[in-house]
Structures are given as C-alpha cells and as structure tokens.
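Several structures are given next for inspection.
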Structure I
Amino acid sequence: MTAAPENGRLHVLRAVEDGWTAFTKAPWPFVLFTLLVGLLSIVFQLIGNAAAMGSDNNLIGIGGIVLTLVALIGSWIVSLWGVTGMVRGSWIALDGNKPSFSDFSRWDGAAARRLFMRWIALGVVFLVIVTICALVGVGLSQLNQVLLWIPAAVGLSLFVYLSVNQKFLPYIALLEQRGPFETVQRGRDVVDPSWWWVVLLLIVDTLIIVIGTLLCGVGLLVAAPVVACITTAAYRQLFGANDHTGLLGGSNSSSL
C-alpha cells in the first residue's frame, strides 16, 4: 500500500483513498488520541492565558513566570507527543495492521528530540529569510518606498514555497536518520518535482479540516486523524515505506 510510484509523481487521489482506508482500520483509537491531545493542548493554553491575564493586571511575579514556562513547555511536549503518536498510528494502519491506543500514546524521547531539532532548524531557515528580506527592504525603501514591496513579495513567495516542500518534515525527522538542516534539504529535493501535487494535497487536507470544523468542531476528531493518514500515505508514495529510525518499535536511539 502507498508504494512510491514509478514516475515519481504524487497520486493525491490514491493517498486520499489509502488514508481513509487506514483510518477505518482503527477509528476509535485515532479519535480518542486526537481528543486527548486536544484536551491537553487546551489545558496548557488556559494556563498560558491565566499567566497573560496576570501580566495585564501587573501580577506576573514568580508565579506568572512559572505558569508561562509550564504552558510553553507543556504545549511543546504535547505537540511532539501528538505528532509522533499520529505518525506511528497512521503508519501501522497503512501497513495493513490495526494500531492500538498504546501505539499512539507511547512516548519516544529520541523521536521527540529529533522532531524538535528539525522544527528549530526550519524556524532558523525562515528567520534567515525574513532577516535578509527585511534588511534589503530597509535599504530599498531609502531609494523609494514602493521598492519595499519587492523583498516583501520575494519573502512571501519563499515562505509559500518552503511551507509546501516542508509539509513532510515531521515524517523525515521521525523516520529517517538525517541531520536537522539535511532534513530540510531532503524535503526540498523530494517534494520539488511534485510541488504542485503537494499543493493539491494541502488544499484537500484544508478542505477536510474546514468541513470538520464546520461540524460544530466535533468533526475535527475525525478530520484531523484522516488528514494525518492521508499525509502519511502521500509521504510513503514520495519517500518510501521504510522506518529507518525504529519509530514503530520504540527505538531509543539518541541521534539528533
């Protein structure tokens, strides 16, 4: 299922079909894990809001700082845990097996570190682009204010371009043994030949999420894991169906 196509092109319809089939193999574990991740995210968001309200009332102090740190660290941990669990569960389902809730919820510290470092690397790339465009924009604005739009347009174009070809960054981080910036380059090398097909995949994913949101928000409990399964199926088409890091077996490799 979802083997890499011979022509190297992403087949979006096949990814959608395979993703839906994978979700239907274990809908309840998918939905329950999504619900748990969502609830924990809300809890840490509320903690962050409480700290922000204390700041507005000049009551930040040590307690507010602690709450802010708890909210930030907790949100990051939940995000890393949620993405790792969903990738593992959808991968197992796409292999034709039925994932259990423990497959989703098992914590893998090495995988979380890899994913965190790759997210940081991508953030650095975006920061460099923004900084360069801002400096060029300041220089050009000294000549003519209209010229400021040139680096702004270039920066926006690069942002869109990278947002598309880095769609699979979490998968590369979790399933391949590559360095942080090498992971970013890997996404670019593989996705570029199918860039417009990945754009179509993003549109399909967005439509599914929007429909789920419109269904009183409850539909997200189905829409989010379905999108994860579709994205995993697309990744397997483009990058292959091999686990190089032991993610499925809970490997504790310390590689960063």
Structure II
Amino acid sequence: MLKHRIITALLLAPILLTIVILGGHQWFAFLILVIQTAATYEWLKINQLKTPLAVINGFVISLFTLYLFDHFALSASLWIWVYLVIWLMVVLWLKNHRWGYDNTTSQLVVKSLGGVLAIMLFALSMNQLYAVESGNWWTLALFLLIWVADIGAYVSGKTMGKHKLAINISPGKTWEGVLGAQVLVAIYAVVLTHFLDISITKALLMMIPIALFSVVGDLAASLGKRQAGVKDSSNLLPGHGGFIDRFDSLIAAAPLYFFLLEKL
C-alpha cells in the first residue's frame, strides 16, 4: 500500500505542478475537468447511482461547468452565497451525523445534489482563480496551503493528539491536529508574503480560516463514505483511494480562497 502510494505521488505530483505552473489555462481547465469528473462520479457512486450513469453524469456536469465558466462572467459575490448555503447545510449534516445512514431515496438525492453542487463550485472557482493576474502562482499557493495544513495536522495529531474532533465521523482526527495545522499554516502565510504580492495581514486573514474550513470538507467526505459503508471513495488513485479522498479539503477551500483573494 505504501509502495503504491509513493509511486502514485511520484507520477502525479510532477504532472499536476507542471500544469499549474507552466501549462496555461487550457491545460489547467482540462486538469480541473478530470478532477471534477472523477470526484462527481465517485460521489454519485457512493450514493448508489449505478456506475455507467455516475460516469456519464460526472462527465456531462463537468462539461456544463466548463461551459458556464467560458460563456458567463460569474460574480464571486453571487456564487459565494450559494457556497455558504451548501456548506452551512454540510455543517448541519455533520452536527446531526446520524441523518443519512438509512440511505432512503430522499436522503441519497439530497446528499448527491449537495456534493455535486459543491464540486461544481470548486471547479468554477479554480478556473476563475487561474484566470486572475499571476493566477498560476495563486493556484500553486492554494495547493501548498492544503498540503501544509495536512502535514501540520498529521504531525501534531500523531505526536500530541488526545482530544477527538469528531469521533463518530473520523475517529483519527483530533483538536490538537487542527491546532497544529493552523500554526503551520500561519507560518506558511508569513513566508508566502515574500513570494507573492500580499500583506501579512491579508495572508493570515485568508489562509487561517481557509485551512480551518478545509477540515469541514474532509469530515464531509468521511461521513459520506461512512454512511455508504466504504473506506475509500474509489480506487482510481492506487495507494490514495479516490479523487475525493485526495481533494476533499480543496473542494471545500477553493471557493472561499478565491472570494477572499478578490475581496480582502
């Protein structure tokens, strides 16, 4: 498992970084299309849609999202409200985590729709982020932010973790892990000001809330998988599980990151 995890990371990380830094918007849009299609397929499959329909829906929804980006100037101030409504519902779902285990038709429809919309907003915001001035570097900074938060949470959780964050959803996560992530992200935010045109105040006001909220995306994916009775969202990424397993935090964080970058 570890061998497969390392091989997959060594193969995919350079491709992702090359596309983000040097690929240009067409290649980046294709990358996001792939991630969105795979993540949407996985979420629909988790919520009991048959594989062929999940694949078709994932691809069609992703193409439609790209069409929206290409043909309409979507205001960040407009869709941030959609984002807030969706993720407020997610937070309420996490608080009332017993809802959804019956997997009735209505529960599956609500969970499927919420996930699809969240992934759509992720794709739209990533494309819009890449289109701003120095968008490739701001996009790279977002990827690094999520990775830094994950490292901080893992190290502090393993070494100091005692108080469980959400034992009924993701037993391995601790409050110490969350705190460790915030500390490392704060250091990252200060370092970032030496490479990008951003003040320390803005960097901290952006990075810390985003890293904190990315935990919600992680917990939502964990609860969705737990209610579906699966360990991983798929086996598309050997050693890592699926695309949702790898990008759940980014799906939650990206729209907020773009909004704060534009408005702060």
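Just so you know, all these numbers are worked out from the coordinates, no wet-lab data involved. None of these values were measured; they are calculated from a predicted model. Cβ atoms are built from the backbone, for glycine too; each structure is taken alone.
Taking distance in nm of label points 7 Å out along Cα→Cβ at positions 22 and 86 as the measure, the highest value among I, II is held by II.
Assuming 52 is percent of Cα pairs over 23 Å apart as calculated from a single structure, say which of I, II it is. The structure behind it is II. When mean count of other Cβ atoms within 10 Å over residues 142-149 is calculated for each of structures I, II, structure II comes out greatest. When helix-only ellipticity at 222 nm (-39500 (n - 2.57) for each DSSP H run of 4 or more, over all residues; to 500) is computed across structures I, II, the figure -27500 traces back to II. Source structure of the calculated read-out (relative contact order in percent (Cα under 8 Å, 6 or more apart), 34) within I, II: I.
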